[in-house]
Structure P
Amino acid sequence: MRLDIHAACDRGLLRRDNEDMVLAAGRFIRDGIFDVELEVRDGDILFFAVADGLGGAPAGEVASETALRFFDAQVGKLAPGLGLGDLRRFFQDLTAHAHGELRRAGDRDPRLRGMGTTLTGFLLYGGEWSWVNIGDSRAYLLGAEGPVRLSRDHSLREATGRPDAPSHILVNCLGGGSPDAYCDFGAVGGLSRTGGALLLSTDGLHDLLGDRRIGSITAENPLNPVPALVAAAKEAGGRDNISCLHLRAA
C-alpha cells in the first residue's frame, strides 16, 4: 500500500507564537508543511498526530512537543500481535503517563507549571487503523458522504450538551490543572484500502470552517486538501494556530 501524507502547521494570522505541532510518521512539524509518499509494508507501525498547546497557559509549545515526542517513542515500542482491547489499554496507560510527565515538568520548573495540550492521532497497526483523542483536536474519516467525525471534543460545550457553553473550555487534556486525563479510542471503520482518506485538525481549523466547509474543500481537493484548508481558515480570520494532516491510501 502507498500512503500519501500531507501536513501543515501554521501560526495563523493573529497569534504571536505557534503552540501547535504535527507528528507525521516520525517527523515533527511546526511552522511548516510536509508532503511525502510512503510505501507501507506488512507489519509497519505508523503513528500520526496533531497537538495543540493550551492558549492562556504557559509554554503551550513545550507541552505539545513533549506530548508528541513521548507518544511517538512509546508507540515505537509496541509489540506485534496486539488486539484492539490491548491497544485501548496501551493508549489509556500512555495518556496517564504523558499527563503525569507534563505535570511533573511543571513541578520542576515554575515556568512550565500549568502547561497542557490536546493530542489526537491515527495509528496504523497490523494493517488496521485506529484513532485516539485527548482534548478538542479532531479525527475525521473522509468519504463520499462527507467528513465523518470519529472523535468527540472534550469541551465544556460537548460535555454538557449546552450550545451556549464555551467551546474553547476543555474538560480534559494532557497536563493543565486537572489531576487526571483520559483518552477516547476506537477502530476506524469504513476506510477503503485504496482511495480512503483520513484527516486530523486542531481547532484553529475546524472551529473556523465547520464540518460542512471542511467536507466541500476535501471533496474539491481529494488528493491534497491541506493548502486549501489552511488558506480557508486564514480567510475566515486565522485567529488561532492552524494544523491539519491528511492521509490517503493509494
Structure Q
Amino acid sequence: MQPVFDIQEISFTYEGKQTAIDGVSLRIDQGECVVILGSNGCGKSTLLKLLDGLYFPEKGQVFYRGQALSEDALRDDEFNFRFRRQVGLVFQDSDVQLFMPSVLDEIAFAPLQLGLPAGEVNQRVEEALQALRIEKLRLRAPHRLSGGEKRRVALASLFSLRPEVWLLDEPTTGLDPRSQDWLVQFILAQRAAGHTVITATHDLNLAEQIASRIVVFNEEHRLAADGSPDAILCDHELLHRCNLEHFHPPERMGALR
C-alpha cells in the first residue's frame, strides 16, 4: 500500500545555520495516529511544516501519496488544490492562524478559497460549528476568545475542509484540563473515522492517550526511536536521553519524602 507520506533522508536548516532536521527518514501510512515526540527545539514542528509544504528540505525528499512534495509540484494547480484540500496544519499558536473578523468568517474562509458553492460552504460551516461545539461563538471576534476557544476555532477552520490528514502542532498548549480531555476525544474521533493524524508534542500523557505509533526525536534533530506506545513510553532511558523524562537522584527523592 502506498504511504501517505514517505520521508527520505531529509535535512533542513534555518538560514543555513541552525539545524532543525538532520537526515530523517520516515513512512506514515493511511489511518495512522502518529505522535512525533520530542523536547522543545528538536525539530518536530519543522517536520510538520515540511509535511504541509510550507518549507522544503535542503537535502532528501518528501513524497505525498507517491508524488514529490516540492515547490514545483505545488505550482501545479491540480496538485496544489488536491493537496491543500486533503492536508491541513493547526499551528501551536492559534493567533498565527486566526485573522478574520468573526468566527463564522474564519471557518468559511478555506472552503471559499476552494471555490465551493455558497450552499455547500454554509453547510460545512454549520457542521464545523456543531462538531467543535462553538455555535455560540459564531459572531465573536477570534482575537477576543480564550485560548481554548481559539484552539477550537482553529480546528473548526480545518474541519470545514474535511481533510484526510491532520497535522497538529503541540495541540494542548494553553488548554485547561477539561479542554485537553475534549481535544483527546476529538483526535480519537478523527482516528476512528480513518483519517491520518500526525501530532507533534512533548506531552507524554497526550501521546499515551492518542497514539497508535510514536516517533521520538532527540536533541540532535534526528530520529531516536520509532515504535508502539507501550514500547516507547516504557523505555525510560530513551525518554531521559531525549529530555522527555527526568530522573531524580536517589538522595533528592529521599529529601522530597
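Here is how the numbers come out for the structure above:
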item: When distance in nm of label points 7 Å out along Cα→Cβ at positions 48 and 240 is computed for each of P, Q, the largest belongs to; result: Q
item: Test item: helix-only ellipticity at 222 nm (-39500 (n - 2.57) for each DSSP H run of 4 or more, over all residues; to 500) calculated as -9500, pick one of P, Q; result: P
item: Read-out Cα Rg over 2.2 N^0.38 Å, for residues 160-231 alone, computed value 1.15, structure in P, Q; result: Q
item: Structure with the greatest value (metric mean count of other Cβ atoms within 10 Å over residues 16-23, set P, Q); result: P
item: With distance in nm of label points 7 Å out along Cα→Cβ at positions 120 and 184 derived as 0.9, matching label from P, Q; result: P
item: Percent of Cα pairs over 26 Å apart - structure with the largest value, from P, Q; result: Q
item: Identity of the structure behind 3.8 (criterion: distance in nm of label points 7 Å out along Cα→Cβ at positions 88 and 216, calculated), options P, Q; result: P
item: Among P, Q, which structure scores highest (criterion: distance in nm of label points 7 Å out along Cα→Cβ at positions 96 and 168); result: P
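FYI, it's all coordinate maths here, none of it is from the lab. It should be emphasised that the depicted structure is a prediction, and the values quoted were computed from it without experimental measurement. Cβ atoms are built from the backbone, for glycine too; each structure is taken alone.
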